[in-house]
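FYI, it's all coordinate maths here, none of it is from the lab. Predicted model, so just to flag it, every value in this text is computed and none were measured. Cβ atoms are built from the backbone, for glycine too; each structure is taken alone.
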Structure P
Amino acid sequence: MTRIRVWDPLVRVFHWSLAALFIANALFVDDDGKLHIWIGYAIVAWVAIRLVWGFVGTRYARFSSFPPSSGAAVAQLTDIATGRKRQHLGHTPLGALMIYNLLLALLVIGLSGHLMTTDMFWGLEWPEELHEASVAWAEVSVVLHIAAVIFESRRLGINLPRSMVTGYKELPTE
């Protein structure tokens with residue numbers, strides 16, 4: 001095994017904090033309560049921090065290390081279909097698309113949730129409908145993300161969840 005430091009502490013704390021906050025707001029906190037709103041603001045703050053870190057952070061945290069690419073995503077799907085095991089030190093192309101998807105979804109959730117608390121949009125249906133649709137989209141995306149992480153961990157022989165805890169990817173030597 002080759003052990004490579006990939007995920008810095010900010011990326012790891014962001015990932016797990018965001019997961020905990022999202023789960024709390026989606027499953028445990030009253031949707032009409034103040035705690036729900038404050039958790040939503042915390043999520044938006046974390047996303048804002050991550051967006052800044054995506055430009056100034058460490059190598060694998062930078063957006064330039066995982067640009068969105070439909071061609072690369074198709075290539076990864078082809079690798080999966082043909083059984084080719086290509087290792088990616090940072091995010092995979094499909095993982096990159098999921099990250100951009102989730103960051104955008106969380107921002108839409110936060111913005112639409114905030115709009116529902118303002119006088120200007122109070123009582124209008126579309127901010128709440130947008131909020132609920134975005135939450136549903138994010139929940140489906142999270143389930144797909146978890147399934148993909150489990151699938152790719154098994155397919156490639158790399159414990160991806162452990163790497164997001166320790167910061168190190170342990171790559172099989174060929």
Structure Q
Amino acid sequence: MDLTPVMVTTLGGALSATLGVLVGGAVTRRVQERHWLRDRQLLAYQELFAQYSRFMMALRRAHLDRRGVDVDWASWSAALTAASLVAPLEVAQALDQFAKAVAVFLGRVATRDPATNPVDEKGLTEASRPAAEAHLALLNTIRRSLGRTLGDMPFFLGGTLGDQPEGFADQGKTVA
């Protein structure tokens with residue numbers, strides 16, 4: 001009795017099973033790594049936006065109330081760095097534009113003493129526009145990076161942008 005066909009079939013089955021386990025393990029690991037990265041991205045982006053909101057609101061309130069303010073710039077810098085570590089290239093580029101726009105706001109507002117030389121409501125709103133536009137562009141870039149089904153936000157939510165002129169929120173669509 002020739003055992004060759006039985007041996008070939010047995011070895012072929014064992015090889016197929018082993019290959020299936022290896023491929024399945026690689027695919028599972030890849031999916032887990034993607035989930036881990038997405039979770040880290042979401043946490044980093046949430047912290048970045050939380051830090052942005054904190055200092056923007058603190059500076060706005062300080063100037064409007066004519067009182068001193070203490071901003072934790074180290075936390076802002078750490079949040080920006082953490083977000084850039086896990087961001088895909090498109091998001092990292094939008095982060096850079098956002099940071100530059102925030103720097104414009106800080107140059108106009110954070111350099112003035114809110115107790116002795118405050119910026120008024122109109123000045124705060126004008127100074128915050130570039131940051132608000134870059135914030136919306138970054139938000140939409142992040143949304144696109146997380147999945148095409150989310151779509152772009154056509155309007156501002158949260159943040160500290162004061163009164164907006166008619167149609168200003170629509171302008172944010174072209175920034176992204």
Using distance in nm of label points 7 Å out along Cα→Cβ at positions 40 and 88 as the calculated read-out, with 1.6 as its value, let me know the right label among P, Q. Q
If mean count of other Cβ atoms within 10 Å over residues 120-127 is calculated from each of P, Q, which structure is the one that comes out at 15.4? Q
From P, Q, which structure was Cα extents along the principal axes in Å = 60, 31, 29 calculated on? P
Which structure, out of P, Q, was helix-only ellipticity at 222 nm (-39500 (n - 2.57) for each DSSP H run of 4 or more, over all residues; to 500) calculated from, if the result is -25500? Q
Starting from the value 32: which structure in P, Q was relative contact order in percent (Cα under 8 Å, 6 or more apart) calculated from? P
Given 0.55 for FRET efficiency 1/(1 + (r/R0)^6) of positions 16 and 64 (r between Cβ atoms, R0 = 25 Å, to 0.05), calculated: source structure among P, Q: P
Read-out FRET efficiency 1/(1 + (r/R0)^6) of positions 48 and 144 (r between Cβ atoms, R0 = 25 Å, to 0.05), computed value 0.55, structure in P, Q: P
